[in-house]
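Each reported figure results from applying straightforward, stated rules to the coordinates on display, with no laboratory input. Note that this is a predicted model, so its numbers are computed, not measured. Cβ atoms are built from the backbone, for glycine too; each structure is taken alone.
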Structure 1
Amino acid sequence: MPHLFQDSSDKALLQACRQGNEAAWEQLVAKYERLVYAIPLNYGLSRDEAADIAQHSFILLLQNLDSLRDDERLGGWLAMVARRHSWRVLARRQREQATPDDDLATLPNQVDDSQRQQRERQERLEWVMAGLNQLDDRCRQLLLALYFESDQPTYEAIAQQFNMRVGSIGPTRARCLARLKEYLPN
């Protein structure tokens, strides 16, 4: 079992990563992989595209470990990388799907509405992810498993993963959601 750092703050993990500590890197990736994976999915991209974007985001992080300006804002940095790469994929897809028969008069309005809806969804997701990062690790991991896992695990699988009874998942989820709600804007 890999060594888990007592201080799992971004700053401590990034410092250990800069020193070549693989366990710190694994813990850092585990902490943010669901966030990074969820962003492209929220934009309507496929699971394969989301996996590619997540991989790209963590490669960029690895390449830029020494040049990050604020270690405590790592989640926002990763979210921005994933968001920008998602936009590139969407723009490329839109260019590839455009045909000469498109009604050019209605296309700008459709694009504006679609982009606005995507931005609103993304903003809500970012609020939720920021709130999740304020929760204790157990609540955060439980809510991520329940709502952000791509394969939507069963309660039995979640119970096994978190070493808890199936019957206690619902009440625990409710308490965690109540705590999360405290961190969300009205």
Structure 2
Amino acid sequence: MNALDEMKTEFGFSDEEIEFALNRAKGILIGFAMEYRAMNFLKRMNFENIKYVDMPTHDLEAEKDGKKYFIEVKASKKSPTKEYSPYKVAMIAMLDGTHLTLLMKPSPMLMVTEDILSEPKKVLFETFKSALYENYEALQKILNDNRNFEILRSYNKVFRLFISKLPNEALLILKPILS
């Protein structure tokens, strides 16, 4: 028995009630169906240990060739990273592995998220990565570029939110954009 027949039998719902519920839950159903499709796509791409996690930064976690991947599934036709807020970009940079964006429409396409970020968000991402991995030379180089400096100053609130996650030496380098 399929799920719809089961609901009709167990709860006595009419076709009209089921149709109403399906229309109300359409977005949710599409989301779950896309995630299921995404998991099958990842299996075909030889990913292993695929898990549904529903985190702010990603929907799925998987492994391939001994590396950990965090995958955000996007079913929209919009720019894949346009709705990635600066806060989300900072959280993605904090992940211990590679973040991927899996576009499901028109057909599945897997991309390294860092490669498709807008320039300002890419600067933010690289800054957080450099700070977290204690690559202070790279961090200083990013800040020495005037354009990057201005971009990062506009993200002052993002840095302040995650200040406790950053090493002290990184904070000393970032001090000019925090003031």
Practice prompt. For P(r) over Cα pairs in 5 Å bins from 0, in percent, for residues 38-117 alone, the calculated result is 3, 16, 29, 27, 17, 7, 1, so let me know which of 1, 2 that is.
Written response: 2
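Comparing structures 1, 2 by distance in nm of label points 7 Å out along Cα→Cβ at positions 94 and 134, which one has the largest value?
Values: 1: 3.3; 2: 1.9.
Result for distance in nm of label points 7 Å out along Cα→Cβ at positions 94 and 134 over 1, 2: largest is 1.
Suppose helix-only ellipticity at 222 nm (-39500 (n - 2.57) for each DSSP H run of 4 or more, over all residues; to 500) works out to -16000; of 1, 2, which structure was it derived from?
Details: 1: -24500; 2: -16000.
The read-out was computed on structure 2.
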Fill in: mean count of other Cβ atoms within 10 Å over residues 46-53 - highest-scoring structure of 1, 2
1
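Comparing mean count of other Cβ atoms within 10 Å over residues 86-93 across 1, 2, which structure shows the greatest value? Don't jump to the answer; show the numbers that get you there.
Details: 1: 15.0; 2: 21.1.
Going through 1, 2 one by one, mean count of other Cβ atoms within 10 Å over residues 86-93 peaks for structure 2.
In terms of relative contact order in percent (Cα under 8 Å, 6 or more apart), which of structures 1, 2 is highest?
Values: 1: 19; 2: 13.
Top value of relative contact order in percent (Cα under 8 Å, 6 or more apart) goes to structure 1.
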Worksheet item: Upon calculation of Cα extents along the principal axes in Å from the atomic coordinates, which of the structures 1, 2 produces 58, 43, 31?
Response: 1
